[in-house]
Structure P
Amino acid sequence: MNVSWNFGDGATSTQESPAHDYKSEDTTYIVSLVAENIFGCADTVHKEIDIPKITGMKEVPQKNELKFYPNPAQKRLTLSLPQSNVIVENIRIIGITGVVIIPAVEIDNGEISLDISHLSEGIYFVELVTQEKTSFRSRFIKY
């Protein structure tokens, strides 16, 4: 099966399940997918995607939420460990589409610094899993 995606902003893909980050907000895009089977039969689907304008996020403390700064962030994101005796097993960044990114990590005096300079602008979640399998998660904006 051959597929061709058009994301409506000039970007395209031939992957079956691509991920795409939109750079503009407060905009509507028409996403198109053309699928063609081995016999040459093709079908096209169009879907309208609304990207809302983000005016800010209020961080509401919740159970198992990470504390970090700055937010929004551009190059580095610094996490404060939830407890001083926590042993970190895994840290990952999850894009709004569910794509998992494993960041470069530096640990210094109970703080973890993540290099996010390579990420596209958008909303992400950062998740930390401890050796005891406790999960901490919060969202941030990359600009």
Structure Q
Amino acid sequence: MGQLQGLNIRLYSGYTPRATALMERVEKACDENSTVELVETLQPIDTPEGEAGSSSVIILDLPNLRQSAVRTIGLVKENNRSSKILAIHIYTTKLLVTPLLNAGVDGYLPYEPSTDEICTAILTVLDSKTYLPEQISL
């Protein structure tokens, strides 16, 4: 059983073998009371404040989405105001990650994050802190 309990997690990505593997890692980090969903279209997932298990996390697999990263982040942020947002991309430098943070993501994961790193990132952003991998410091 994973450390993440009672969460609503939506992974925005194309339906690819890599996305399926990423979803499996996210599911492994969660308990049976969490909902993990792989979707292609941007949709609101906010739940009413105070509702049990209403913590929502959106993971954006940016390389697999069909529009610019900054535009995607803006749309997701606009439609999911209380959700925490983690971005996944191939970027490995502060110069390239900073615009994603400025656009509104709460954390950033490397292209192939481990289950442990996914768990740490989600717990960090749910604690209202910014998550960055060790190799990227601001």
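Since every read-out is calculated from the coordinates, none of them should be taken as a lab result. What you see is a predicted model, and the numbers here were worked out from it, not measured in a lab. Cβ atoms are built from the backbone, for glycine too; each structure is taken alone.
If helix-only ellipticity at 222 nm (-39500 (n - 2.57) for each DSSP H run of 4 or more, over all residues; to 500) computes to -10000, which of P, Q did it come from? It would help to have the intermediate numbers written out before the result.
Details: P: 0; Q: -10000.
This figure was derived from Q.
Suppose you compute mean projected area of the Cα convex hull in nm² for every structure in P, Q: which one lands on 7.5?
The correct label is Q.
Given a computed value of 12.1 for mean count of other Cβ atoms within 10 Å over residues 101-108, which structure among P, Q does it belong to?
This value belongs to structure P.
Tell me which of P, Q gives 24 when you compute relative contact order in percent (Cα under 8 Å, 6 or more apart).
Values: P: 20; Q: 24.
Label of the source structure: Q.
If distance in nm of label points 7 Å out along Cα→Cβ at positions 37 and 77 is computed to be 2.3, which of P, Q is the source?
Label of the source structure: Q.
Can you rank P, Q by distance in nm of label points 7 Å out along Cα→Cβ at positions 69 and 93 and just name the one with the largest value?
If we compare distance in nm of label points 7 Å out along Cα→Cβ at positions 69 and 93 over P, Q, the biggest value is for P.
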